Structures are given as structure tokens and as C-alpha cells.
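S.K.: There are structures below to look over.
Rule-based calculations on the coordinates, nothing more; no lab input. Fair warning: this is a prediction, and the values are worked out from it, not measured in the lab. Cβ atoms are built from the backbone, for glycine too; each structure is taken alone.
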Structure P
Amino acid sequence: MRNQRSRPGLSRLRRREAIEGYLCITPWMLGFLVFTLGPIIATVYLSLTEYNMFMPPNFIGLQNYRHMFTNDNLFWQALKVTTIYTFASVPLGIIAGYSLALLLNQRIKGLALFRTIFYMPAVVSGVAVAIVFQWIFNPELGLVNAILSYFGIKGPMWFASRQWALPTMILMSLWGVGGGTVIYLAGLQGVPTELYEAAELDGASAWQRLIHITIPITTPVIFFQLIMGLIGTFQTFTQAYVITNGGPANATLFYVLYLYRTGWQYFQMGYASSLAWVLFLIILCFTVILFRSSRHWVYYEAQSRG
């Protein structure tokens with residue numbers, strides 16, 4: 001009887017909590033609908049139109065996509081540059097960040113200071129980093145070529161060279177590996193120490209412990225960094241815009257830079273919307289492939305216990 005009497009009061013309390021909860025998230029929901037979901041839906045329609053912001057959109061169906069895949073050489077160049085950059089910089093960043101995390105996971109003096117020093121570059125503004133590297137790789141007054149000249153080596157033109165511009169961008173991407181290092185450190189510190197102790201008793205070397213214990217247990221962290229790195233590098237914009245503006249000869253014409261030019265320099269908003277959706281689908285496909293492949297190489301301790 002007591003439970004039956006308390007149910008009406010409990011239901012009123014739950015209803016009140018639900019109403020208060022919805023009221024609290026209403027500003028966020030309105031912001032999401034107006035500034036995120038609404039524009040996304042609008043771009044679906046705009047991608048099927050010819051729209052220059054000064055005249056009403058003119059519906060043209062799939063002509064934007066047809067032109068993109070058959071007649072737009074700059075689209076293929078931008079996709080090529082971005083793909084090469086992604087598949088080179090993401091593995092390099094993972095290897096460098098993970099190696100750095102292994103070093104910083106040791107018990108040495110001043111470890112907190114070293115961790116702070118290596119993480120600081122990750123929080124520096126992208127424009128500031130681009131300007132600094134523009135000076136470092138300057139072919140005449142840059143630091144790198146000045147050091148090479150001491151050894152009698154004539155440095156390349158770096159960003160001013162069609163052959164070296166993209167590789168230099170890839171080297172530049174290693175500047176921010178400290179951000180990933182912090183995440184790898186968190187994963188490394190979650191590896192059970194008893195596994196290392198058992199492996200040492202069995203005579204396993206440091207390399208064997210790394211290959212058979214450390215890396216398998218931290219694969220979820222590596223997988224997370226792989227996904228985020230792929231999504232981030234496919235949207236690279238700041239470095240190319242500030243340093244080379246896509247040059248020389250479109251050697252650093254990244255996809256998002258080309259999208260920006262199409263929309264905000266040439267005012268072809270309909271075509272820019274179609275470019276944006278193609279980029280979304282490309283990232284989605286690679287993400288799905290990575291998630292499908294993760295079941296074969298990502299180790300989850302909870303699954304193994306189950």
C-alpha cells in the first residue's frame with residue numbers, strides 16, 4: 001500500500017525533473033537546429049543548385065557533381081594533395097607521438113617539466129606556427145638552410161619548390177605531436193604493471209614487452225588518434241592558406257583550401273556545397289573502413305574478459 005501511495009508523487013517528481021532537464025537543454029537544441037542542422041540541410045539543396053549569393057539559387061540537379069568528377073582538374077589535384085598529406089602525416093604523427101610518450105613514461109627527474117615542454121607546441125595558434133615555419137624554411141634567410149650551409153649543403157627551396165612544398169608541410173605537421181603524446185601517456189599508464197612483471201619473470205626483453213603487451217593494450221588509444229588524425233588532416237587549411245596559398249603550381253592546394261576559394265573567392269556557393277558533401281562522404285568512408293578493420297587489431301580488455 002505504501003508503494004502504491006508513493007507512485008503518484010514519484011511520477012510527478014520525475015515529470016518535473018524531465019521538464020527542467022528539457023528547459024536546460026533548450027538553448028543548446030535551438031543553437032544546434034539553427035546553426036548546425038539547418039545549414040547542413042541547406043547545403044544538401046544548395047549542392048544541387050547554381051548559387052552565387054547575389055541571385056536566387058537555380059536548381060540544376062547533379063550537374064555540380066558531374067562537372068566535379070569529369071571536368072574539374074583542380075578537384076582531383078586538391079584531393080590528391082590532401083590524400084598524400086593524410087596518409088603520410090597521420091602515420092608519422094602516431095609513430096612520433098607514441099615514441100615520445102614511451103620516453104616520457106619513464107621514471108626520470110624533471111619528468112613533469114619535459115611533459116609540459118613537449119605539450120606546449122600543441123596549444124600554439126595555427127597561424128603563429130605557420131608564420132614561424134615560413135621563416136624556418138625560408139630558402140634565403142631560414143634557419144634550416146643556414147644550418148645546412150655550415151656543412152656545405154645547399155638547402156632546397158622548401159615551400160617555394162613544387163617538389164618540396166608538400167613534404168615540408170608533412171614535416172611541419174610533426175610540430176603538434178605533443179597533443180597526442182599526452183593521450184598516449186594516459187593509455188600507457190593504464191597498462192597493468194603485473195603484466196610487465198610476469199613477462200620479466202618469463203625472460204621477455206624490453207622489445208618483446210613493447211610488442212606483446214604495451215602496444216596491444218594501448219591499441220584503443222592508437223585507434224582513437226588514427227580516427228581523429230584522419231578527420232583533422234583531411235580538413236587541413238591554415239598552413240597552406242598562410243604559407244603558400246596553394247602554390248607553387250597548386251602543389252599544396254588542399255581540399256578545404258580549394259573549397260574556400262570556390263565559395264568565398266569565386267562565390268560559387270552551390271559548387272562549394274557539393275565539394276563539402278564529397279569531402280564528408282570521403283571522410284565517412286575512411287572512418288567506416290577503419291572501424292570495420294578495428295575488430296582485427298584493436299584490443300579491448302573488457303571483451304577479452306567476456
Structure Q
Amino acid sequence: MASLKDIRRRISSVKNTQQITKAMKMVAAAKLRRAQQAIAGARPFSEKLEAMTKRIVTEILASQGKKADPSKIHPLLKNPVLAEGEAPRIALVVVSSDRGLCGAYNTTISRFAWAQYKELMESGAQVDLIFVGKKAMEYFRRRGGKGEHLVDFWTGKFSAKKTDAIATELTQKFLEGKYTRIDFAFMQFRSALTQTATLKTMLPLSVEVPAAEIASAKSMAEANGQPAKFIYEPNREDILAEVLPMQIRTLVYRCFADAYASEFGAKMTAMDSATRNANQMISRLTLEANRVRQASITKELMEIIGGAEALNG
């Protein structure tokens with residue numbers, strides 16, 4: 001059995017650790033709040049961009065008639081045509097964190113991304129790995145998966161400037177034909193307690209327009225004797241060419257904002273759990289210390305009584 005001194009030393013050590021976990025929980029909560037504000041701020045802009053893109057694409061398709069094909073409107077909407085026997089070239093961007101102490105966050109996204117990577121490789125695709133965060137990179141390297149690592153992305157303040165640089169570079173590589181598809185594997189933020197591993201195809205950009213909406217836009221244009229109820233300057237195609245890259249940058253920003261919020265949500269939950277575990281450990285050690293102390297007092301009393309009886313003869 002440990003001595004009373006050792007138990008008290010352990011209680012002091014656990015209390016110090018509890019203070020650290022409490023502080024880390026508060027820091028994570030503050031950063032989570034800012035991350036949630038970033039997501040909430042980007043959502044209305046993103047939704048309006050998507051609505052505008054869909055409306056313009058719908059009107060262009062309506063004007064094309066039976067030959068309507070979304071993939072022919074703009075290169076960012078086009079699925080590249082592969083030659084016979086040519087393997088698709090896919091960029092898989094895996095978003096994790098640089099640090100631990102955030103529960104199962106990094107393990108979950110790394111396992112999910114690894115499963116997606118294996119599935120793509122087994123299908124015969126050429127996959128280039130791009131890591132944003134050290135933890136996923138280390139996970140893949142231990143299993144033989146190597147790729148490009150975007151160093152220091154999470155260092156400093158999270159901003160749209162960083163995500164725009166990544167979105168612009170990937171868009172350029174897609175237009176140059178280096179990649180036929182670009183996927184992002186990241187944790188989608190639901191709440192501080194719930195984050196979901198998600199795979200999202202960023203390029204080619206998908207704009208789903210039901211045939212009924214195309215027919216409705218066409219009939220409206222014919223009834224009004226004009227192409228649409230909106231007037232576009234200079235024209236729809238030029239506006240779409242500006243909107244689509246902006247929409248991709250917004251989608252990439254939302255992806256990283258989700259991952260950023262998920263990391264601190266997981267960290268806040270993990271530190272809260274660690275704080276409660278420390279509290280339980282302190283209670284258990286305090287009870288054990290009281291028992292050792294009581295046993296020591298009882299032993300001393302027994303020795304005193306035994307000595308007194310021996311003296312009395």
C-alpha cells in the first residue's frame with residue numbers, strides 16, 4: 001500500500017493536471033465559438049452563390065434546347081474525357097490537425113481517408129495525396145502512403161486568404177489537366193459533440209439542375225419573348241466564369257472552417273472528459289488517503305494502549 005505522503009503527492013499532481021485541462025477546455029471553447037461564427041458567416045454567401053450559379057446554368061441550358069449539357073458550359077463543370085485504358089488522376093486532400101489532445105478527431109479522419117484512398121487505388125485510379133495537418137500525414141506514412149504536406153497551414157490565424165491560395169492552386173491544376181477530380185476528406189462540424197467524416201468532390205463542380213426547371217425556364221422565356229427575367233451584363237457566360245471560381249473558393253473555405261470547428265469541438269469535449277476524470281481520481285485518492293491516515297492513527301493508538309497495558313503489568 002502506498003504511503004500517505006505518496007498519495008498526497010499524487011493528489012497534488014492530478015490537481016495540477018486538472019487545472020491545465022480546464023484551461024485548455026476554455027481556450028478550445030473560445031476558438032470553437034470563433035470557428036462557428038466563421039461557418040455561420042460563410043453560409044449565406046455560399047448559398048446565394050450556389051443559387052446564382054444554378055439560375056444562370058438553368059437559363060443557359062434552356063437556351064441550348066435539346067443539346068443542353070452542363071459539362072459544356074464551363075471547364076470547371078466538365079468531367080474530363082479519358083482515353084481508353086487511361087486511369088483517372090485524382091487529388092485526395094486530407095484535412096487533419098497538427099496537434100493531438102483532441103480525442104478521436106485525428107484517428108477518425110485518418111482512418112476514413114485511408115479507406116477512401118485504398119478504394120480509389122483498388123479501382124485503378126492514380127491518387128496524389130495532399131495533407132493539411134501533420135497527424136494524417138504521419139498516419140499514412142506509417143502505412144506506406146506518401147504525399148505532399150502543406151506545412152504550417154494551421155500555424156497562426158485561420159483565414160480565407162490561406163484557403164483561397166489552396167483553392168486557386170487546385171483549380172489551376174484541374175484546368176491544366178493534371179487532375180481529373182479533386183476530393184476533400186475532412187470532418188464536417190455538426191455540434192461540439194458530433195463531427196462526421198466526409199468526402200466531398202470539389203472539382204469538377206457539380207450543379208444539379210432538374211429537367212423540369214430547364215423546361216420551366218424555357219417556357220417562361222418563350223412566353224415573355226426574352227431569354228430571362230434578369231438582365232446580365234456583359235452576358236451570362238462571362239458572369240458564370242467569374243462566379244464559378246468564387247464558388248469553389250467558398251466551398252473550400254467552408255470545408256476548412258468545418259475541420260477547424262470540428263478540431264476544437266473534439267478538443268473541448270476531450271478536455272471536459274479529462275477534467276471530470278481527474279475529479280473522480282482526486283475523490284478516489286482522497287478516500288484512499290483518509291483510509292491510510294485512519295489506519296495509521298488506529299495503529300498508533302493500538303501501540304499506545306499496548307504499551308500502557310505492558311507498563312501496568
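S.K.: Tell me which structure, out of P, Q, gives 11.1 once mean count of other Cβ atoms within 10 Å over residues 103-110 is calculated.
M.R.: Working: P: 11.1; Q: 20.5.
This value belongs to structure P.
S.K.: Identify which of structures P, Q gives the largest calculated value of distance in nm of label points 7 Å out along Cα→Cβ at positions 47 and 95.
M.R.: P
S.K.: Right, another one. Using mean count of other Cβ atoms within 10 Å over residues 55-62, single out the structure from P, Q with the greatest value.
M.R.: Values: P: 11.0; Q: 22.0.
When mean count of other Cβ atoms within 10 Å over residues 55-62 is computed for each of P, Q, structure Q gives the biggest number.
S.K.: I would also like to ask the following. When distance in nm of label points 7 Å out along Cα→Cβ at positions 191 and 295 is computed for each of P, Q, which one produces 4.5?
M.R.: Q
S.K.: Kindly point out which one of P, Q the value 27 was derived from, the read-out being relative contact order in percent (Cα under 8 Å, 6 or more apart).
M.R.: It traces back to P.
S.K.: Cα extents along the principal axes in Å was computed and gave 85, 68, 35; which structure, P, Q, did it come from?
M.R.: P
S.K.: From which structure (P, Q) was helix-only ellipticity at 222 nm (-39500 (n - 2.57) for each DSSP H run of 4 or more, over all residues; to 500) calculated, if the value obtained is -22500? Please list the in-between numbers first.
M.R.: Numbers: P: -20500; Q: -22500.
Only one of P, Q returns -22500 for helix-only ellipticity at 222 nm (-39500 (n - 2.57) for each DSSP H run of 4 or more, over all residues; to 500), namely Q.
S.K.: Just checking, which of P, Q has the largest value of mean count of other Cβ atoms within 10 Å over residues 87-94?
M.R.: Q
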